[in-house]
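Coordinate-derived values only; no laboratory data. Predicted model, so just to flag it, every value in this text is computed and none were measured. Cβ atoms are built from the backbone, for glycine too; each structure is taken alone.
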Structure I
């Protein structure tokens, strides 16, 4: 990060291949992969940036939320670097990083996000609405009460034999189905109307599958994955009948409607002048297209596809304002699986 506006390097070590056979993230394997990759990844990032250890101003690290074993690997390494190089330590909330990925992109493009903003963070583990103001200051105003949106995608994909991660596959196939073919009921929330719920939608998909004899169809997709871990679109279409494509399109339409309906209501409630849509699900083409064409009360900002999923650049972007303010952590900073952003 240079001047809070440019990315000198961004190195990502993907673990998809490690977790793919298990249909989801295995915490112990994730920790081991973090431990194996962290030293070479940091060295490569410095090399690509053309920087040395002596040129670093601080070390930023994710303190949570997330898998505590993986967080501990990063936390321990960051503290060791700071101790050895006498550098200040900056703790960053993972959700804060996703928000600042969008702020970083806007600055790089010469665009100005107007405040107060509304941030919708959507991923496999999170579906949160934050009122976001300069400072920065965050106020949680809505969240999922059960499954996160990305989690619902992955569970539906696994149920239908599309493997893990399921969100990108559903997104690729949804345009080939009729989004009006299967009518799902939108969640009605008691209490806070800005909260989300996706467990009912997931259950509705399960009931749809149970009412049909899809065993052979689902097995055909599983066999395809066994032969080819990364099937092409043509291969997926060959083993996915139109009725299932219609289901996927209807499922995606409902998720997108849930997200944008509550985001629009929240933006009106807090008088937001910008809507930041971030997190892994922000890479979803259907969501991006729907948000761009929706009648929302304020402009919408997305991260690039590279910054939508987890990466270190977004952590650096969130850390930069703290560096400017001298807001450093000491070595008592802990990794917290359920760290809140407030």
Structure II
């Protein structure tokens, strides 16, 4: 099958529909990456680089600021929701919301904003919907960080067309209690490790969330048991019980600080970190961010979930989420994106970048 022709002179909604109709389930992004690369490569104002199935296109005009605008090309598996359907108000189909509406905006901007007032790096990357080891943006951070150097970044994840700044970090720890096995008929001869987990749960129940103010935004931390395991047999006192705890921490805390907090919170218990990802500071004090927020109407919400903006934060680049579509529809069979939100995001970003004509 040949390369799909993405005519970048088409309107942004049509462009988005074409992208939706290119099936690109994670680990099968070659066809869409080929189409994106073929569409961007001829544009004389862009330098285009490809790494795997990730395409990077950059202006190099010597502007005083550089911004990154990024979106992932992959989707979750097909669920009887292709091909796309445009009902005149919404575009329905796999990835329409998460996040080919944002990708369509990126391609339209890359084609039409030929002399932006700030240099731009457009990134369309693979492997966001699956394990981190496949994430194209993560690969760039690790292997080609210079391609992502910038003063500010926008990740076009669905946010209902409003700015969601930064993101909270996430850490999961295993809190383990120990006991001594015994026959349940002679329970006094042993120690029940599950019962010993009671104070762990009591601490979690009494937890008061920290709510720091960062760049004028109130973040809301969370600490919750998300799993518990223990037990040997129906007639045996267990000698081990593990409570799995998820901590969502505000972006003013590093992973190290989050871990220290949890070890202090569960002082006296065996605490092991199972997985972790850093948060991302919003950086709304940066000039590019201030102008962007003003351009979208001044409304900014904190991002409580984790997104790839944290990968920019690891490089010292503040970032926000801003894209068309309701994030609650992501991964649903009935996924759709409002046509007007696609157009709105394209207009706002084009004006901020300084499109002429």
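Consider the structures I, II: one of them gives -7500 for helix-only ellipticity at 222 nm (-39500 (n - 2.57) for each DSSP H run of 4 or more, over all residues; to 500) as calculated from the coordinates. Say which.
So the calculation was done on II.
So if we calculate distance in nm of label points 7 Å out along Cα→Cβ at positions 150 and 230 for every structure here (I, II), which label has the highest result?
Once distance in nm of label points 7 Å out along Cα→Cβ at positions 150 and 230 is tallied for I, II, the winner is II.
With distance in nm of label points 7 Å out along Cα→Cβ at positions 262 and 286 derived from the coordinates and found to be 2.8, which of I, II does the value describe?
II
With distance in nm of label points 7 Å out along Cα→Cβ at positions 94 and 198 derived from the coordinates and found to be 1.4, which of I, II does the value describe?
Working through the options, I get structure I.
Please compute Rg/Rh (Cα atoms, Kirkwood Rh), for residues 166-301 alone for structures I, II and give me the label with the greatest value.
II
Suppose you compute volume of the Cα convex hull per residue in Å³ for every structure in I, II: which one lands on 154?
Label of the source structure: II.
If distance in nm of label points 7 Å out along Cα→Cβ at positions 30 and 270 is computed to be 4.7, which of I, II is the source?
Going through each structure in turn, the value belongs to II.
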